[in-house]
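Got some structures for you, see below.
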Structure 1
């Protein structure tokens, strides 16, 4: 993998908050990469300006081990919803992600109105 400017990176946690999984998260100033698998691998790339909503979820089990899950809704057709699962310092990561999303939207001059049009609106143009 080419060296990139990662702002944040971590790995999905499991039992007792230990990182024994093959799912990794990498955040750059422009996109979020989710890599999973060991033999058959998958990499999802979500552009930050396309993320519309970010929610922090922390079950009792996650709170006991200092973990949380960040649920995201995006305007990406291949990945409309995804989770950043079982990560430590999840509230801080959510806040950092939210700020980076807003910054990237401002840089790209994207407003949330652009994501509200449905396919029937596009046919009329």
Structure 2
């Protein structure tokens, strides 16, 4: 799956949350300073080229909807991260999170429960 730029990811998060959108609706959700409408339209066209969006046409209005789910993109991005930076090892990734103190005690406890449940399967 093709990678998204930071701006494209921001737009996709809005689109995923709304499911079907008009460009002006997304523009309203963006923080200030807001980009020009034409710039946003260019990003939408790029997202279509990358296969993340499609649209329905109603006269001169386009209603956009995602072709890639948030979960599918999340899975692909996480796999790429683990492969590119942790030698393809989820253990190395989790070890990094624990050692860098990126996980709270509650999160570690929850991860232990998940591991125990997966071990029982």
Structure 3
């Protein structure tokens, strides 16, 4: 079951419309719809809002979501520093752009699942 399907299932179990559920957690109905359909990547901020209503254990069976909720910017930076890697070197090793790594370390963007899958084999998660 995808994360979006889990969100939708929990919303329906609560008997809430997308509008009601979104309002309750502080998201727009459009954002919630996109998350449920898998059209948008959950940000850390949105995930924290969802956890106001959805039991974290229900979502925590997904290691990617656990990583998003962790202090992953520090984890990535620590991995890079412990291995004496520049942003370019870390990017080359993990097959992502150096600007992506820089953005994750500075918490400008949330690491997406595809990039997480590339990076996780190199860092201690």
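Computed quantities for the displayed model
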quantity	calculated
Structure with the greatest value (metric Rg/Rh (Cα atoms, Kirkwood Rh), set 1, 2, 3)	2
Origin of the value -19500, where helix-only ellipticity at 222 nm (-39500 (n - 2.57) for each DSSP H run of 4 or more, over all residues; to 500) was derived from one of 1, 2, 3	2
Which entry (1, 2, 3) yields the derived value 5.2 for distance in nm of label points 7 Å out along Cα→Cβ at positions 36 and 108	2
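Readers should treat all values here as calculations from the given coordinates under stated rules, not as data from a laboratory. Quick caveat, the model's predicted, so the values are computed rather than measured. Cβ atoms are built from the backbone, for glycine too; each structure is taken alone.
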